[in-house]
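Derivation of every value follows stated rules applied to the coordinates shown; laboratory data play no part. Please read these numbers as outputs of a predicted model, since none were measured by experiment. Cβ atoms are built from the backbone, for glycine too; each structure is taken alone.
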Structure P
Amino acid sequence: MLRFAHTSHIGKVRKENQDRVHVLPGQGIFLLADGVGGHRGGAVASQMAVEVIADELAAGRTLVQSVMSADAAIRQAAGKSNETSNMGTTVVVLKITGREFEIAWVGDSRAYRIGSAIEQLTVDHSYVQRLIDDGQISGSEARRHPRRNMLTAMLGGDDLAAQDVGVVSGTVAEGELLLLSSDGLHDLLAEDELRCLAQDNKDLDALVESLLEAALDKGGTDNISLVAVRPG
């Protein structure tokens, strides 16, 4: 039996929650998007992303095809209003069947596999990730970097190609779970904190609540969204 829990919180600083979470547990599909753009554009883009991708997956499209369809829809909608002209969004999509999973992502929303250890499954499309890759900064330094929120790819951004969409697949072992998160969570909580809270809270609802509270205790500087999934 597939178990899951999720939440999305405005945080303590933002005036609007531009994150979106969408779950279709009967299909094993879980989506999280973090909108980018002034006015209401970010919220529009993130909502479009999760809806279009869910519809495309239901129609039999692949993860990458579905993500690219969402990108096209957001681009088309962006030109129709000044409020949405610069809108975009990150997205991370999980499709799980039994213990086998596929994940696709664009931007800096993440997926982790957590058991006795923690593994970041996604690689951020961000400026600070390039600095990490070049050996200029560490992961802990990246969380404090002034340009940590600068994306190098997003839905609705410049010239996203299918090969830019990150894809990873694998299995979830007994006792492990998958965690999707927006940067409002993982910018504030280090991997060890995520792992320890996961080990201390075997109930997924309790885990999600504990993670949210921990991020809020550290300032809640952004919208905070997460999805925890454990196959039975």
Structure Q
Amino acid sequence: FATEEAYPGREGTLHSLKLNDETVIAENFGEKNVSVIGDMLFYTDESDGAVRSAGRTGGRWPNNTVYYEIQNGMPNQRRITDAIRHWESKTALRFVKRTNQGAYIFFQKGSGCSSFVGRTGRKQAINLADGCTTGSTIHEIGHAIGLYHEQSRKDRDRFVRVLFQNIQNGKEHNFQTYVQRGRDGTEYTNTLDFGSIMMYSPKSFSKNGQPTITKLDGSSYRTQRNGLSNADVIGVNKMYPG
């Protein structure tokens, strides 16, 4: 599968971003007050360029209830309904079609696959290009409920090597860790899960066809976008207990 990106094949303007008192690198693609890290979107405050709420420790959906709406005329809506059904079958989260709620996910057609991280407290997009699969939709919903990428764990260097020499120029920031991203990095599982639906593939953002991520011994690994792994389910159930 192709690694999820907000704007595939495009280079944004790199800028620093304040995320919980820590400075991180992100891209901007011309959308005002929206910062991008790979397929993750963040609303930034006009006054100080800081993110309002994001992932892990903030941005939870109250009462395990996620409100959503699907854009009229959205192609292949079944991938959205199938992804929602998958999340509901594996976790205590419930997805409810919005009536008048101000904070909700809006599934819309986009140039790539992308999502805001955590509940932002307002309308927040999940963008799906025609090539975004049901698995990619499950992945993007993961961001919307507050998950980051698996290889961004603060302890990831105990499990993987990141080969920066093979990463596309200007895309190195997609491999920052939670600590570098100003998150507390609290892990809900004690080991990195190569089978997580939130894990980057071994050649994500490669500029030369060589791996950008390997296991510590230099060997490759398999990733998947079929559905939530057992460890994904354990982690989400700790974030959103039933």
Query - Label whose coordinates, when FRET efficiency 1/(1 + (r/R0)^6) of positions 150 and 206 (r between Cβ atoms, R0 = 30 Å, to 0.05) is calculated, return 0.30 (choices P, Q) - result: P
Requested in this report: For distance in nm of label points 7 Å out along Cα→Cβ at positions 14 and 126, the calculated result is 3.1, so let me know which of P, Q that is.
Outcome: Q
Query - With distance in nm of label points 7 Å out along Cα→Cβ at positions 102 and 118 derived as 2.8, matching label from P, Q - result: P
Requested in this report: Taking 139 as the value of volume of the Cα convex hull per residue in Å³, for residues 70-141 alone derived from one of the structures shown (P, Q), identify that structure.
Outcome: P
Report task. Using mean count of other Cβ atoms within 10 Å over residues 78-85, single out the structure from P, Q with the greatest value. Result -> Q
Query - Structure from which -4500 was derived, helix-only ellipticity at 222 nm (-39500 (n - 2.57) for each DSSP H run of 4 or more, over all residues; to 500), options P, Q - result: Q
Report summary line: The highest value of relative contact order in percent (Cα under 8 Å, 6 or more apart) among the shown structures P, Q is in P
